[in-house]
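The structures come next, written out as structure tokens.
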Structure I
Amino acid sequence: MNNQVKYFICPMSKNIVDSVIEMDTPILGLLPSLRQIDYNGGYVNNWNTETFYRYVKEKSNITIQRDHGGIKQGYNNEYDSFKYDAEYTDIIHIDPWKYYSNFKNGLEETIRNINYIYNINPKIKYEVGTEEAIRRFSLNELVELINELKINLTSLQFDNIQYICIQSGVGLDLINRKNTGTFNIEKLKSMIDVCKKFDKKSKEHNGDYLNKDEIQIRFDNKLNTLNIGPEIAQIETKTYLDFMNKNEIDEFYQICLNSEKWKKWVPLNYDITNKESLIMVCGHYNFNNLPKTINLNDIQYEVKLRLKNKLKELINYV
């Protein structure tokens, strides 16, 4: 497993996965969530955890990390998913915080999860903590989390924690395709310093829609890694829209509307009759159901060209 990853890209389509593989650089890793790819399936290319792992590893040495592994993060029992993640990923993000907002309960569940996975695969690496949209962590809580893990885990288990998820006050707006919240550079720097103190790598989620300066200020302050997800998928969605005729857009809109995948990302007053906006918000959940009249062979080259241009742009920021 390579330790040079600067960006973990969410594999929301086969085109995204293939583009990352073809870039052939240790700077990029792949980061499937449980809803995208789990041991019994997901919405991405009909892959499961094992088939996705084999597809990627037969073509590359790309690092694969499970994103947001834990209770209530997917559709299955978390321990059933962990069995496969322990065998078919390189790193597992231990994230019980969606279910346990109480610090003590979340800490205890983190320890239980690591103990369970360690007994299956003592070499697997971990990320701990969570992003601000799930549970906000203060600096003191982050220090306490790492201290308690160091006390309650064996030295080998603690050494296997590779990443700490840090927070800088930002979130995502898929409707307007922008990074939201108020970036707090002092919080970023303080949390990075905590990671250094414990000899752990720092990782920030929600790295989407950032410009060159916004990314570079993070890396200049010694952030190790950024996660990027919907922004990449929306590049592919926009390409399909650019090549669809009106009837195809209408058909895909209805597919996206019926999927209800947009509900996670929009406010109550969102105008669901805005077809292109709704498709941009949740089109990536429905790439397996694109209108059959679309000539994918004609579009494929342009999709991957745009995806790779974005990945090249990110790489150039490092």
Structure II
Amino acid sequence: MRTIVHRSASLWLLALLPLQDAKAPADAKAPSTVALLRQEAERVRPKVESAAARAFLDATAQLSEIEPRVVYYDAKTRAALTPEEHAAKPAAEQAAFEERTLGEEFYYLTKYGSPLAYVRLIDILARIEGKSGQVKGRRLLDYGYGGIGHLRLLASSDWQVVGVDVDPLLHAFYRPSDQSAELKLVHGSWPGDAATRAAVGEGFDVIVSKNTLKHGYIRPSQQVDPRMLVDLGVTPAEFLAAVARALKPGGLFAIYNICPAQRPESYIPWADGESPFTLEEFAAAGFSVLAFDVDDTEAVREMAFALGWEEQGMDLENDLFAWYTVVRKPE
């Protein structure tokens, strides 16, 4: 059974969920993760609206199977190292890290479930832009990318993509060989860190963030453990200004958040999924608002049913909700 977790760019979820070593399937004939993603693509295909979303699903045919990889992980600090980085440490520092072997399931799903969940955001963007066909040669930045699966699918359907994330485990697990002229991974705090900002670059047609820029992560309604939050590293105004600089004129910035139900007895930051930025803040940064905190619950439940999330233990009718916000930089 897959673990589906509502995505956070913070390390809090890594503290809650132990890393699992790669293991041979009990049934030697069990399908690979790639094969399962292809099956999911066919299940969700009748639910998509745009040619761009269909191209995203078609790209599952180009996914390759992945051999297990070794990372070194410090369960106490949540730090992670590549084998080369671990070997370069003094012996006393090496001792704090455990060797972990992670396989194809982690490569494509990490701890956050199917990368095909991004298909809903692609449909929304296609509808807002009024484009039904594939969009070629466009550049996309994913803030808090969380896993390479959807980036590989986008890169295979004629997008140039950059993913940025602070999670050290992603840095340790993904390798230079996973990247290409169409797909780049950057690890660090964007936009506050100058080196990370330079590596990410500018000139994007679209900037997206899924399950990272939640109101509860940035501006929680109640006091919570800071480890549950996402630290932008800059003020909200500075963050939006950086988004505007990184976009081309006419470019789109989209926030899409899938959330569980809020618990009245105990506030859950990741269930508070509306935009962390106000209409006034978007306006001050020069954006025109195309959609603000639009409830997408009905559509995301249909997608989740097609992806089989109910079969994996989710209560789709009572514990699954979604909102999206899309703004445009002026021409």
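Worth pointing out:
- Highest-scoring label, criterion being distance in nm of label points 7 Å out along Cα→Cβ at positions 57 and 249, among I, II: I
- Structure responsible for 140, with volume of the Cα convex hull per residue in Å³ calculated and labels I, II on offer: II
- Given -14500 for helix-only ellipticity at 222 nm (-39500 (n - 2.57) for each DSSP H run of 4 or more, over all residues; to 500), calculated: source structure among I, II: I
- Ranked by Kirkwood radius over Cα pairs in Å, for residues 121-304 alone, structures I, II are led by I, which has the greatest value.
- With distance in nm of label points 7 Å out along Cα→Cβ at positions 233 and 265 derived as 3.9, matching label from I, II: II
- Structure (I, II) behind the derived value 0.15 of FRET efficiency 1/(1 + (r/R0)^6) of positions 193 and 273 (r between Cβ atoms, R0 = 35 Å, to 0.05): I
Taken together, the values in this text are just the output of simple stated rules run on the coordinates, not laboratory data. Here the structure is a predicted model, which means the values were calculated and not measured. Cβ atoms are built from the backbone, for glycine too; each structure is taken alone.
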